[in-house]
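Just so it is clear, none of the values below were taken in a lab; they were calculated from the coordinates. Predicted, not measured: the structure shown is a model, and the values here were computed from it. Cβ atoms are built from the backbone, for glycine too; each structure is taken alone.
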Structure P
Amino acid sequence: MAEIHGTYDDRFQPLIDELARRFDVGDEVGASLAVVQDGRTVVDVWGGHADAERTTPWSEDTVTNVWSCTKTVTALAALVLHDRGLIDVYEKVATYWPEFAANGKADVEVRHLLAHMSGVPAMDQPCTVDDLFDAESAAARFAAQEPWWEPGTASGYHAINYGHLIGEVVRRVTGQSLKEFVAAAVAGPLGADFTIGLPADAYDRVSPIIAPTGVEMPPGVEPGPLALRTLGGPPLHATVVLTDEWRSADIGGANGHGNARSLATIQSTVSNGGVAGGRTFLSDETIALIFDEQASGPDLVLGAPLRWGIGYALVDPVTQPYLPEGRICHWGGWGGSYVVNDLDRQMTATYVMNRMGNGLLGSHRGAGYLRALYGCVDA
């Protein structure tokens, strides 16, 4: 059986066995899993290799690009600012960012950005991936666009620009870029090894992603009517994350780098009553906002039936049959990584890997780990 490193409470042995099995059958190359419950880390494990050639072990401090798991940190940053009274998620975006009111967006609220309902899920053509790398310039382009549907009426997944939109609000009220604010106000105080982008001094411990061989939707789910327009605005290949330009950019929707431990440390603020590392980040009232349902139904981009609260997805039994009902908020990254905050069990569970699966919404590996996890905690 594959060797799994790290620490875990004995009751989670079935979860560890599932991870080892995935290595044994070749599903995983390198991966990490973490669980924080009642504010205590009860699972912090890793295994496999940091490279596709399997020459370098995945180690305790290995990090990788976590794709859209970054959005959970960006959402948390916005909620921290709401809690501090610097923004109001029910206030109009233009209150903080006046230029965003252009072309019919004057009534878009901050909550609409956080729930993928702004009507601006991607960049108008012509555009290339290079247009994303200057966050302020990209934000100016998004501010000038007409919405692609009536804002606030439906969700349309903001695949790449989620952090550009929320990040510009953060910059306007704090004077800090999103990556600076996350470092100073979220990851830094918690000692979490998570960054938006990747500092040059961390290059020697990054695990390059192993790109998927294709894209698969869940059974019975067809892409939404805005899928091609969104995923083509701009088009990008997974290997863009290996470039210096991507790593130095401030892309709060997709270029966060970390591991399962760092994500669990940060996100446990949600599942543990707003408290982590002895600090209070969120009040009960702010946490309750996450469960204020904003959209429910087929997403205009992903096509799947999704439920969005403010900043996080809520459980939909069709797309997340492996999650129980209750006060659970979550989201995952392209290829299969995930963040699950379960407030009923005061538990945060995270999974980060380098070998991306083909699923656009989760992976069979992630689903397997979550089934094993809930078998442990609900036994």
Structure Q
Amino acid sequence: MSRVLVPPVAVENRELATLRGEVRRFLREQIEQGRFVPHVDTWLTRWDREFTRELGRRGWLGMVIPKEYGGQGRTFLERFVVTEELLVVGAPVGAHWVAERQIGPSLLRYGTEEQKNEFLPRISRGEMVWAIGMSEPDSGSDLASVRMRAVRIDGGWSLSGTKVWTSGAHESDAFFALARSEPFDPAHRHAGLSQFIVDLHAPGVTIRPILSMGGEHHFNEVHLDEVFVPDDRVLGKVGDGWRQVTSELGFERSGPERILSTYALLAASAGAMAEGGLPRDPNLGKHVARVAALRQMSFAVSTALQSHDPDADTAAAVVKLLGTTEEGDIADYVDRITASGIPDHPEVEALLRASILQRSGFTLRGGTNEILRGLIARGLGIR
């Protein structure tokens, strides 16, 4: 049986503490000036291009992208510190989230020099918003059942098909589309898949909203009708899409957004207890401890992904499974302790309402719990 091996978490040194302080001061000023209102699940629900560009001006985007591609050339731990601080206050980070989390690392690993020079500087400046085109109708979390077609034509490819649950596509400039570039072979379901960089403003692209049960617009259906993608916008190797996209999912599943989406609610509730506005509850410590442990795991797994550790994808699935479950548990916990009312705490009430509305999606997006348990079992050698 194989083991999930991840490196130990590094100790935060003086330089990191200084960076953390700088980010906290900036965010506190932004809140005090009314630039944004703290919210939950903001990496999915809140887009603010100007806020994102300001982060780029301060050098807090593209932190691990090499300087030759317009990035900051800083350490992964520095990026993690900035990411944490943005999430814990519920800042509007949706405009750069996918680009920072998945697009940049994938371009660095699989992109051509032309693609890196074209897109990475714009990501680092916060000037280009990205989405991910994976899920399809009737496919659920089974990416091997992708039906979007990529047909070879003169000078490139013609893509046709539909992607769903495409977070932020209506705000995005481009996305990575996973498509079938060879006829489907039931005996080799993972073969014949390729990734393409698709301009979402191109002719033939139609984006339709999928409203949440609260009436908010986060998700979309993206339909491609013979959309032309030139050869120089193929990501990586034709036919190697399955290997590429599974490595990309590791970045998606291990990040701190999988444990901190409802942190603002937990922090506000703890503050209300300290002020006497909510009854003190002994289970608060349990949730604080869980978040602390998951935070350590998230950082360790993300570091393993950065170093291409072969066990990292399995460990990322563990973080996603445990983290999104705890995010929902926090919403349920605060809902229970406030069942008799939330006197004089409109912040807690607003965050709780948003958390409950978002709660059902926590354990679905990025792979359902059932799919993740299967991935973990296979990664551990369990049959």
Structure R
Amino acid sequence: MSVRQAAIEILNKVFTESVKAGEALEAAASSFTDRDRRLLHELVYGVLRRFYSLEADFSRFCKIKPDPVAHTALLVATYQIRHMRVPSHAAVSETVTAVYKMSPKAVGFVNAVLRKVAERAPPKKLKPHQRAELPKWIYAAWRDAFGADVVHQFSQTLKSPPKLALALFVDRDGWIEQARTMGFEVTAGELSPCAVLLDSGSDVTLLPGYEAGQFTVMDQAAQAAVMALEPVKSDGLILDVCAAPGGKTALLSHRFPGATIIAVELNARRIPRLQENLQRLQCENVTIMQSDGLKLPVSDNSVDAIVLDAPCSASGILRRHPDAKFLHDDQEVTKLAALQKVLLSESLRVLKADGEMVYAVCSIHPQENEQVVESVAGVKDQRRLFPAEENDGFFFARIGGSAS
């Protein structure tokens, strides 16, 4: 199977079967060389990030509605023509060859449309949601909540890969100096005293301290949420609810080495990775508990501090996971918000009266942010971070135990 054919198949799984792009790419990876895997990754994520402008581009030349294979093939080829260094004739011929193997009847149509795309400039006029590369419903919701100018500003960052962000468990200045000596371009993050930022293509396994567990990959917005937690007792009992893959747990472990930390995770398939990460990161004060965050097997008012990283629509990390635009709709957001409220209520049940918790989601939808905590007493402060060059979109609220 060619790289273009694989890209078309993976994207169609995202669009029609709600399969996560990362999972589909991982399943296909063994069939390709390293070079082809990188190309496949670029094609899939590039199309997902720029779907709406790409569709507006080739749709000008479609007299009939393309079938699913033809539609996705047109996206893949148009992305190559507009955003890669692939010669136009190669982008067209390679994609047409892939279509021939998948939907032979569409070959003539796809070839004709792509030749016109290659001959013409991109359309100058795009609808606001197309320019922002967002579904209509997300663009409209964010425009109404934050204003068109704000959405335009942060949506620009969603079009390119994010920086690699790390949470360090060693002296930051010393680690940065060592990494720079090895030839890495690295800067200190501003949202967390543990954060450093590197180029998106950096190989984490080659960075200093990888084998020794000196850092974990973690966006600095998520780090800021963990750093917001200020328990009265640093040697008490801390819960990390919905813990996998373990980045926040590890940061809690290293920040509060005297505490007893329980990583709560329901999904059995995610626990092996959670165990592996915590072992590599030398989190000796952590115990893993497989349990439902909706029914914690913990007594009322017995926990000193909690981090609840609730399941959400991932709308704040579209740059990192652009497939989320196609995996959730407004009804799903409403369902998730209802789930978040119940999870929050259950966490507050087990929190001590003088305890503190952080509610966090990697979403910027108001339904999953302020509207989840608005009826909760004891909210000390809350913060929404919009997607930016240096960080993901994120929301977190610090809540006192008096709310329970």
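Starting from the value 12.7, 38: which structure in P, Q, R was Rg and Dmax of the Cα atoms in Å, for residues 27-74 alone calculated from?
Computed on structure P.
When distance in nm of label points 7 Å out along Cα→Cβ at positions 115 and 291 is calculated for each of P, Q, R, the greatest value falls to R. To test your reading of the models, identify which of P, Q, R gives 4.3 for distance in nm of label points 7 Å out along Cα→Cβ at positions 235 and 275 when calculated. Clearly, the read-out refers to Q. When FRET efficiency 1/(1 + (r/R0)^6) of positions 107 and 227 (r between Cβ atoms, R0 = 25 Å, to 0.05) is computed for each of P, Q, R, the one that comes out at 0.00 is R.
Which of P, Q, R yields 3.9 for distance in nm of label points 7 Å out along Cα→Cβ at positions 91 and 259, as computed? Structure P accounts for this read-out. 24 is what came out when relative contact order in percent (Cα under 8 Å, 6 or more apart) was calculated for one structure; which of P, Q, R is it? Answer for the origin of the read-out: P. Quick check on the output: -0.27, -0.45, -0.69, -0.99 is log10 I(q)/I(0) by the Debye sum over Cα atoms at q = 0.07, 0.09, 0.11, 0.13 Å⁻¹, derived from one of P, Q, R. Which one produced it? Label of the originating structure: P.
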